[in-house]
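Undergrad: Before anything else, here is the set of structures, which you'll find just below.
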Structure 1
Amino acid sequence: MKLFATAALAALSLSTAAVAQDVPSGTYQLDPTHTTVIWGVSHAGFSLYRGSFEEVGGAIEWNADRPARSSMMVTIGADSVDVPAAVSHAGNDTFAEDIAKNALGSETQPEITFKTTKLKKTGDKTGVVTGDLSFNGKTGEITMDVELVGSGDFMGTPKLGFSGKTTIDRTKWGSDAWTQFGIGTDVTIEINAEFAKTE
């Protein structure tokens, strides 16, 4: 689930001198055309069923002097699930709609959100981000391992690029759809995101 998406952009915690020098402080908007949020869940132990989200937005308030004081907010359209075509199990038009409604609670909460609460550096280009993930009408804390992919000027615009990975137990957000058929409760999330300075 894009849960989170949601979020790997937490590598804001990377307080390396290179990052602080490469890009100035300011607001960096997420570039959805160069961002992917991919999730995976066990299909009854036979395979890792994977999907993604088509609507992702967000911003980083970047503090170049003190990166750990930066912050990030990400939103994902819960109805923007993209998965391989399959027969709907619950009378919806598509299986993607089934997932949005029954696993993500899109009717209860149309947007999945993630907001950072803590940033910690673990290496020159790695960190751990902690934040609040909200979907299906519930909010819970998650942590994500993140890595700085690149930072600097691209065609006149300062940019930041991060990747991140985490695993969540979806039942903590009240998501238990299809568990009776062996569909996994642990959801892996992989994010690759690019941000461009706007202010």
Structure 2
Amino acid sequence: MEIFKQVPLYRYLALCNESGLKRTVLDCGAGGDSPPLSLFASYGYTTSGIELNIEQIQQANQFAEKRKQKLNIQQGDMRNLPLNDESFSFVYSYNSIFHMKKEDVKKALNEMKRVLQPHGLMFVNFLTLKDFRVGEGVDLGNNQYEQIEDDEPVIHSYYDYNEADLLFDELKLIYKEERVVERIYEGKKIRQGFIDYTQLSQLEIGK
């Protein structure tokens, strides 16, 4: 079976597999040349994805076609999901949601919670203030910056360790991990900072 680069998703996948819920999963920010939805498809999940960028969707579809998979990625905005309430057992956004201002991150998370079924599992990760890019580019305030990525301006929002906790007040925390990754990228040593959250729908509590 193929090994994917998105290592933290394997822990989330294991929790999803163990939950006993129907295997329906939504990826918010689903495009790219190595789409994580392919990992879920290989474990028998019915997959759906939302992606704003058409080129990213095309890359993901090419990847899936080579593996005879249909990932069901549609163009859309995670801040306004064109999906029914409580549609998915599992909803995640990996290395994607922080590419917008924090007010928009909150909107996107509210939409993700809306489409998550009772007892469902959500996974989201954020950039942290330990990332090497903090302070670079156009300062938008509140640790938000417009920075150049692949010759294009891209927003990055950075969070301190506890800042994002408030975004999940109504959900039950299962797992939270802060990661600092040092690696060689384009011949230079870089440091990346992340916080991963796995949350359980609070609707399970008290039922």
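Each value in this text was obtained by applying a stated rule to the coordinates, not by laboratory testing. Bear in mind the structure is a predicted one, so any value in this text is a computation, not a measurement. Cβ atoms are built from the backbone, for glycine too; each structure is taken alone.
Undergrad: Determine which structure produced the value 17.8 for mean count of other Cβ atoms within 10 Å over residues 72-79, calculated from the coordinates; the candidates are 1, 2.
TA: Here the read-out was taken from 2.
Undergrad: Given a value of -6500 for helix-only ellipticity at 222 nm (-39500 (n - 2.57) for each DSSP H run of 4 or more, over all residues; to 500), point me to the structure among 1, 2 it was derived from.
TA: 2
Undergrad: Looking at Rg/Rh (Cα atoms, Kirkwood Rh), for residues 64-119 alone, point out which structure of 1, 2 has the largest value.
TA: Biggest value here belongs to 1.
Undergrad: If we compute relative contact order in percent (Cα under 8 Å, 6 or more apart) for structures 1, 2, which one ends up with the highest value?
TA: Structure 1 comes out on top.
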